[in-house]
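Pasting the structures in now, so scroll down.
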Structure 1
Amino acid sequence: MEEYQEIIMGIITNSGVAKSKAMDAIALAQKGNTQSAAERLEESKAELVKAHKSQTRLIQQEAGGTVHEVTLLMVHAQDHLMSAITTKDLAGHMIELYNRLNRYEETTNHTSNGGNNG
């Protein structure tokens, strides 16, 4: 049971870090730091890989005949993982939107400034 709880805590921890990094990525993109945002999103993905490996370990144990009690802590871990995955996915879309917005604003400002100087 102790190993089971350690795996669950790993899922919670890695998922929490992944979600936090995804939120950081959105904030960086909003400020125009698109390269840093992309890097932070990759860090989020790496944390999710760790969480998913822990989840897979539990699934393999169950497939091998080990029965684990479904505890509130396990439900909490799965909730964290799903929330982190959703946040990471949405962060990727938001970063792309901020990239497009930044490019549009650069084009618009360049066009506006060029027209005033002529």
Structure 2
Amino acid sequence: MPSVKRRMNLTIPDELGHAFDEFREATGTAPASFVVQMLVEAIPMLESITKAARMAKQGNLEAYDILHSTLAGALHQGTGIQHDMLEKSSQLRKARSDTPKKRKRASTKQGTPE
């Protein structure tokens, strides 16, 4: 059954195509699915920018306040994600250091009794 969702064709530079190929290979995720998810999460920002652009066309200076608020929110969200990633990384390092390491066998010289 064909999809009822709207389609959009994009022309992308070779380096982005290569990055998506690498992403698919590493994660097993289809690049189109990843891009759609990223864009869905960006809808509030897209709507704010659209509103600000319309207001700016009408000469409304409040448009700049909307853009500032939108960008500040995005920065805050990005900082939060970065913090979460650092915390997860720290937890992984700690978990690795807590696991007992295998001991290497002591090498013996041939002919020398242990």
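Where a number appears in this text, it was derived from the coordinates with a stated rule and is not lab data. The structure presented is a predicted model; accordingly, all values stated were derived computationally and were not measured. Cβ atoms are built from the backbone, for glycine too; each structure is taken alone.
Here mean count of other Cβ atoms within 10 Å over residues 28-35 was calculated and came to 12.1; which of the structures 1, 2 was it taken from? Only structure 2 yields this read-out.
Using relative contact order in percent (Cα under 8 Å, 6 or more apart) as the calculated read-out, with 11 as its value, let me know the right label among 1, 2. Intermediate values should be presented prior to the final figure.
On the way: 1: 38; 2: 11.
Derived from 2, not from the others.
Of structures 1, 2, which gives 0.90 when FRET efficiency 1/(1 + (r/R0)^6) of positions 36 and 68 (r between Cβ atoms, R0 = 41 Å, to 0.05) is computed from the coordinates? Mind showing how you got there, number by number?
On the way: 1: 0.55; 2: 0.90.
This value belongs to structure 2.
Computed over structures 1, 2, FRET efficiency 1/(1 + (r/R0)^6) of positions 12 and 92 (r between Cβ atoms, R0 = 25 Å, to 0.05) reaches its largest value in 1.
Can you tell which of 1, 2 yields -23000 when helix-only ellipticity at 222 nm (-39500 (n - 2.57) for each DSSP H run of 4 or more, over all residues; to 500) is derived from it?
Details: 1: -32000; 2: -23000.
Considering all the candidates, the number was obtained from 2.
Once volume of the Cα convex hull per residue in Å³ is computed for every structure in 1, 2, the highest value turns out to be that of 2.
Distance in nm of label points 7 Å out along Cα→Cβ at positions 60 and 84 computed as 1.8: which structure among 1, 2? Mind showing how you got there, number by number?
Working: 1: 1.8; 2: 3.2.
So the calculation was done on 1.
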